[in-house]
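Pasting the structures here.
Rule-based calculations on the coordinates, nothing more; no lab input. Keep in mind that this is a model prediction, so the values were computed, not measured.
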Structure I
Amino acid sequence: MSEVRVTTLKDTSGSNSSTTAEIASGRAKAWVNFNGQGVVATRASFNVNSITDNGAGQYAVNFTTAMSDANYCASGLGSSDGSFGGVFNTTSFSSGSVGVWYIQNNSPALLDCGFACVSIFR
């Protein structure tokens with residue numbers, strides 16, 4: 001087996017770079033932008049293979065490649081129709097998925113998101 005040692009990685013144009021320390025200690029391990037109203041649909045993602053709709057305002061973000069354990073940080077945001085915001089609350093952590101709820105900010109009600117984003121850092 002061989003080993004490659006570098007201090008900086010660059011894209012083919014040479015204009016975008018990251019150090020190996022940045023990659024190892026903080027780049028997002030997964031993220032997703034999805035529509036959670038009606039039929040749940042992913043707009044764009046990294047290391048997320050699907051979103052499970054678990055009821056009004058409740059979703060599971062399922063990872064393509066599992067995390068090493070459940071000790072990661074999940075953050076997110078959402079909006080139902082763009083006229084008001086809300087907050088995501090993480091409800092369950094596992095190496096293969098994270099559960100999130102979208103809570104409308106002016107009431108305790110769970111509400112499906114038209115625009116939802118979740119990111120995972122480990």
Structure II
Amino acid sequence: MNLKEYSIYAMKTLTPRDYQIEHDIHMLMGMSTEVGELTDVYKKHLFYNKKLDVTNIKEEIGDLMWYVVNFCSIHGYDLETILEQNVQKLKTRYPNGTFEAKKANDRNLFMERVALEEDREEDLKLGR
């Protein structure tokens with residue numbers, strides 16, 4: 001399944017809301033909740049010596065993605081474009097293609113922003 005197919009299915013299971021802000025808050029609270037549940041799996045593993053529950057980890061990631069994908073769909077954001085922009089930002093930060101602590105700490109925020117805004121003209125044409 002690709003992101004577009006998943007987005008269509010996820011939107012069908014979205015709770016109807018009367019106001020945009022209700023959708024936003026629902027998605028943001030849901031993202032926070034799922035990250036918390038994912039964190040809890042690791043907390044139990046690290047501090048309670050519970051076996052790492054990989055099935056639950058994947059479930060929580062899936063739930064988190066449901067909220068992320070629906071947030072994007074509600075706003076008309078193309079997730080594939082967002083991911084591509086993220087890669088461009090990372091290429092700006094790490095031109096050699098590998099993590100470097102110095103570059104992570106001494107980032108050129110201006111150039112990263114330029115990389116993120118390269119498709120901004122297209123967004124403006126579409127009224128976003």
Structure III
Amino acid sequence: MSRRLYTTTMLKTFIATIVAIVILAWLLPTVSYLDWVALLFAGIVITLLNSLVKPVLSLLLLPINIVTLGLFSVVLNVALLWLATYLVPGFQIHATTFFGLSLNYFFTLMLVSFLIGFIQSTIRKIL
């Protein structure tokens with residue numbers, strides 16, 4: 001992939017990630033960011049984790065993913081989102097109640113990870 005195309009793809013992903021975080025912080029009371037600096041830093045960290053770290057971990061953990069028929073990729077997504085909340089001060093995700101069902105921290109991260117991916121793919125199709 002050429003350098004320009006890679007840069008454009010990363011920029012689109014970064015913008016989609018920031019928009020997804022803003023939308024989720026507006027919709028869900030459990031997703032929050034302190035200020036716009038934390039929002040930008042969270043967007044950078046999530047984009048880099050998903051673009052650089054996730055492919056390497058997916059390759060290293062491929063045998064586990066094959067044995068679990070692909071379900072381990074959900075755990076990997078949750079772990080990377082947790083790492084982003086750990087690395088970025090001011091970006092937080094708390095356990096939530098969703099349609100009357102209390103979700104613990106893992107399932108909340110799984111829901112937010114799914115929603116971020118859905119919003120990102122929708123925005124990238126628009127861009």
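Any idea which of I, II, III comes out highest on Cα Rg over 2.2 N^0.38 Å?
II
One of I, II, III was used to compute relative contact order in percent (Cα under 8 Å, 6 or more apart), and the answer was 34. Which one was it? All intermediate terms of the calculation are to be shown ahead of the outcome.
Working: I: 27; II: 24; III: 34.
The structure behind it is III.
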